[in-house]
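Read the figures in this text as sums done on the coordinates, not as results from a lab. As the structure is a computational prediction, the values presented were derived from the model and not from experiment. Cβ atoms are built from the backbone, for glycine too; each structure is taken alone.
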Structure 1
């Protein structure tokens, strides 16, 4: 009898399972699935020459939707940024987790400091903006700008708004595994 060694499941296998199974779910009425949205966000970052860590943050920015369901189903989107960053923290450094954690605040910030940014939001993003606190006030703007990852979070946010197109042939999660291996801690 031949005995083969069973390899324990890796964290990237868990992420791939999430993308494959849960990622096919509807995304707040958008025309793309959650996985397509996250992959398109990463592709946008890659297209614009972002470093590997920021591409990884773009790929994983909405992972919190799948790892920490809100007690109230109507409120599932409110804290996904914090949940996602916490879920990733044991496997990635702050250059991945902090833009992930700040991407909701980046939307609120950009709506406060760039008058035309709000007009770029999809209807679903407008709805969630209201539930996430609306545009930042002056005190929140100053606190956000003091965070060393705020510029990366704003880049992620801009790429995220572009990541909702139906005419893009998205690669699968597996194509990003080498990049994720390079940046994991």
Structure 2
């Protein structure tokens, strides 16, 4: 596991920072939205306690070095509008997974592209990752386009991998190698 230290990444319009207890309401707003969780492997949250537990889990993961979760904050407003998470670190292979979410009001503004670029730069340089993987619902065309813009390659497909709220969903796997990362 990489050694994780509290870090803030600044982009032109955003600040990516570790989530903390003060972010519970913002994360609840994010993950209780059915549009946000439409293609996730979990149903929308129904209680603020889920956000509080998620933050607690993130804080413990920081200490253990098992995952890194950035809150995506719009610098102009100070509002937390999404998150990006690096997780499932495999030291021997310098590999991890990535996941992300953004409030629907912020879709189409390029925030996630901006945040993902900064996170990938950080992962490949400071964390010395060699490979980053993403698994998405293949019906999520926006996420597919985003990953492909970031030079991820579609590498696999698993049928009926998830059952969320009674709906059977497939997975498309994407991978990005450090040598292919051009930003």
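Thinking only about percent of Cα pairs over 18 Å apart, for residues 96-143 alone, which of 1, 2 has the largest value?
2
Output the label of whichever structure in 1, 2 has the greatest value of distance in nm of label points 7 Å out along Cα→Cβ at positions 16 and 40.
Evaluating distance in nm of label points 7 Å out along Cα→Cβ at positions 16 and 40 on every structure, the highest lands on 1.
If relative contact order in percent (Cα under 8 Å, 6 or more apart) comes out at 20 when worked out from the coordinates, which of 1, 2 was used?
Answer by label: 2.
Which one of 1, 2 has helix-only ellipticity at 222 nm (-39500 (n - 2.57) for each DSSP H run of 4 or more, over all residues; to 500), as calculated from the coordinates, equal to -17000?
Traced to structure 1.
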